[in-house]
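What follows is a set of structures for review.
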Structure 1
Amino acid sequence: MSITSDRTAPITGLDSFYIGGEWVAPSSGDRISVIEPATEQVYYQVPEAKNADVDRAVTAARAAFDSGPWPSLTHAQRAEYLRAIGAAVRERADDITQVWPRESGILHGVAQGMLGGVPDAYSFYADLADTFAFTEAATPTAGGKYGMISREPVGVVGAIIPWNAPMTLIAYKLAPALLAGCTVILKASPEAPGAPYIMAEIAEKVGLPAGVLNVLTADREVSETLVRDPRVDKIAFTGSTAAGRRIASILGERIGRYTLELGGKSAAVILDDMDLAEAAASLSGAECFLSGQVCSSLTRIVVPRRRHDELAEALGGTFSQVRLGDPFDPNAQMGPLAMERQRDRVESYIARGISDGATLVTGGGRPKDLDRGWFVEPTVFSNVDNSSAIAQEEIFGPVLSVIPADDEEDAIRIANDTIYGLNAAVFTHDADRARAVAGRLRAGTVGHNNFRTDFGIGFGGFKQSGTGREGGVDGLLPYLENKTMIFEAKPSDFPG
């Protein structure tokens, strides 16, 4: 039973979409039910967008960009809106952290901790209004006297977010887009539309001009109309690699811009000097985060062959002690998976691992003391062949594969032997060895002795884990287009 008794979603406008600065009626009566993963009960419902609703949202965003005041504001003026949004997010923290666990199964305490950094993202991009070179001088090389580069907004952005960390992922799309001067259609996940709805309420509260932010919820088929619409200049997508391939192929037909933050099958490389108990504790704790439903999870554990059994036993020991429970239970260390089909997917991979000959060290089933909710035991496989399905395919659940390596060179080869390249880690007490190995791992982020991601610096992947970066200064660049201007006389606003 849920620890909190009030199961009413603290969201207004659940019968509407937020389009053109207004709460508008949907084009159909179709509804999407949001199911609470710990109870398997309907939490709330939202309208399901159809093609006509997407068209209306794109029309509003296009008008706001082409003829509205937003792109003509100074960066400093837009930054003030970002600061107001960040403050409003902080004010709504209790509401957000009530909704988030009931949508995805994240622990309430973890949601509180993660949300604390979201207002900082808006502040970070607001600060760039004063420090980023939106215009700079350039020396002409083919005639003309004064060259200038102007970094201008890319235009209308379709931001498509997943269900696992919506408020964070919204921030690292919306904040740079708004600072740049773009307008946005925010397409919510059907499983977790709460954060986008709260962001729509915040946009209304801070007085964001009409059409600058538009919010609706749609399934994949209708979402494709957003991607295909030539009035949308750029798509910012976080989700599966399969969906990312589809988006990239569609946008390739019309040379649309995109950033894609996609799947991963990230490796933790354990070097021969590492304390295995320390490594096991670190890896187990990280994999419990969001029940392993994190694209950058370290799920392939590559270890020297002579230490393989010892590490597998240590991981089995730490994972078997993890307390599963309701996300609002302060004693729980891991919540449920977000949805029934996600649990089915994880269980199918566990069965595949067993049938392919990997050794099940711990877990593999459903907890016997929880009779409802989409829970799966934290699971460890050892003696995993890196070419097997559980080592190559993204499971998106609390399943670790321990893979033996002959030596350090072999470990690096195994770590890089994947279509993905999102995250990685090196476990060693020697920082120089960590740096040397990190330099050879084909991943967008490499941590030392722990799972690490840092949107403040920048986040994204190599290979089929995506294109572009989110967070940091690099996260602003995809929302800008460079314009070269060459003058015979010096304009009054010439930089420098």
Structure 2
Amino acid sequence: MRIFHLSMECYPIAKVGGLADVVGALPKYQNKMRLEASVIMPWYNNAFVYNHDFEIVFEGFIHQAEQMYDVIVYKEKSQDLGFDLYLVKIPGLLDREKVYGYWDESEQFIAFQHAVLHWLSAMEIRPDILHCHDYHTGLVPFMIENCPEFQFLKGVKTVGTVHNGEYQGSMDWLMSKYLPFFDASHYGLLDWDSRINPMAAMIKSCHVFNTVSKGYLEELFTSFQGLEALIFQERQKAFGIINGIDTEVWNPETDPMIKQHYSLKNAEIGKSKNKSEICKEYGLDVDLPLVGFIGRFAVEKGADLLPGIISKSITETNGQFNIIVLGSGDSHVEHLLKDLQKIYHFNFALDLGYKEYLSHQIYAAADFLLMPSRVEPCGLNQMYAMRYGTIPIVRYTGELKDTVEDISSGGSGFNFTEANEESAIHAIKRALSVYQDKKRIKMLIENNMNFNFSWEKSAENYLHLYKYRAENQ
């Protein structure tokens, strides 16, 4: 079975969030199952492309409104990633440094999808599955069936994955001039609330779609940024599949990014040494419990709650724990956290930006990981934390409730139900109380490290989605 994954992100080429980790792991594990999985994504002018060799496999052109653009498709030569990687370069559109944030990104995303389908059609490459990740590639299922230019691909099975329903790519109908010519009688497949909505178009047009956890699928029926009626209408082709993690990358026994390797047998010693290193670097007391936060400063991640959580919890516990925050995003949150770091510098360390190596070090060093998320579709961070013996403190939502059970119910984490400061602080205090019981903490560490979150099972579930669901739609 030949599968092409279409995505804006893929670790280690370009990463903004969990989407990159999924797309960087799933095809690798699918290839281990003797499938033929590849990734197609835009070209970015970044360190990865400068440090790897590529060959040109296609050159052509597309029209975007009145503009003609060259299309160049590169294939990475080393195949060290565990899958074939194709990068689509369009000078002037897909040749930039950042993944998101450009004023013309809707044109970028349309051009990427157009270019991919033009390349596959021109070269008569017909995969069994086109797997479209999030709204950025959500127009592909519609284009295949309704654009005459891609007649060769008509009937190819398409699978859509909703990684984050908060972002849907909605745009004015004036943007339709950037689309390849399509059968206008089917415009309703693109439309939602009198606008072109790529997320809605993907759900309407694909053969089957999934969310990245069962819990998140349930939440979308009542909270999907206006698409609740649509997902209910299309519920017969909706499935929830929990993501896995790449246990070859996230392995405390071999991880090259952490200071001290360790296994289940010597986890206490290994974590203690990593904690000593990071506390020394950031001026924190190593004898205090360490709580970590890693992520974007976005409302859905609960990052706006962080300043209140940090200041109140440190004050209310008389500074009996430390917290380290790694992330970036909302400028107001960044400003507040920088001010707090000056006040609580004995207990609070802040590193703005995203550093992959530091995220690994925090997972290995921290005693607890805080995730006060309002929305958490796939929630990989808690799995990374548990893999490294770090105990999650999470809001009970999305995939977090699929993967983290509270210790009161025999689980290995701490849950809170409300997305507010008081609930999060209460959960932190519960964790600090349990921290004093060293035998129980050792048991929680061991339990977490024993959980199997590898991609093998998830990859099997995706194969079932391809073979028995998509083919029967």
* Structure fact -> Calculated from one of 1, 2, FRET efficiency 1/(1 + (r/R0)^6) of positions 61 and 253 (r between Cβ atoms, R0 = 35 Å, to 0.05) reads 0.95, and the structure in question is 1
* To do: For the read-out mean count of other Cβ atoms within 10 Å over residues 149-156, a value of 16.0 was computed from one structure; give its label from 1, 2.
  => 2
* To do: Looking at mean projected area of the Cα convex hull in nm², for residues 333-404 alone, point out which structure of 1, 2 has the largest value.
  => 2
* Asked: When mean count of other Cβ atoms within 10 Å over residues 285-292 is calculated, the result is 19.8; to which of the structures 1, 2 does this value belong?
  -> 2
* Using relative contact order in percent (Cα under 8 Å, 6 or more apart) as the calculated read-out, with 18 as its value, let me know the right label among 1, 2. => 1
* Identify the structure, out of 1, 2, from whose coordinates mean count of other Cβ atoms within 10 Å over residues 229-236 was calculated to give 21.0. => 1
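Quick note: the coordinates plus some simple rules give every number you see, no bench work behind them. What you see is a predicted model; the values in this text were computed from it and never measured. Cβ atoms are built from the backbone, for glycine too; each structure is taken alone.
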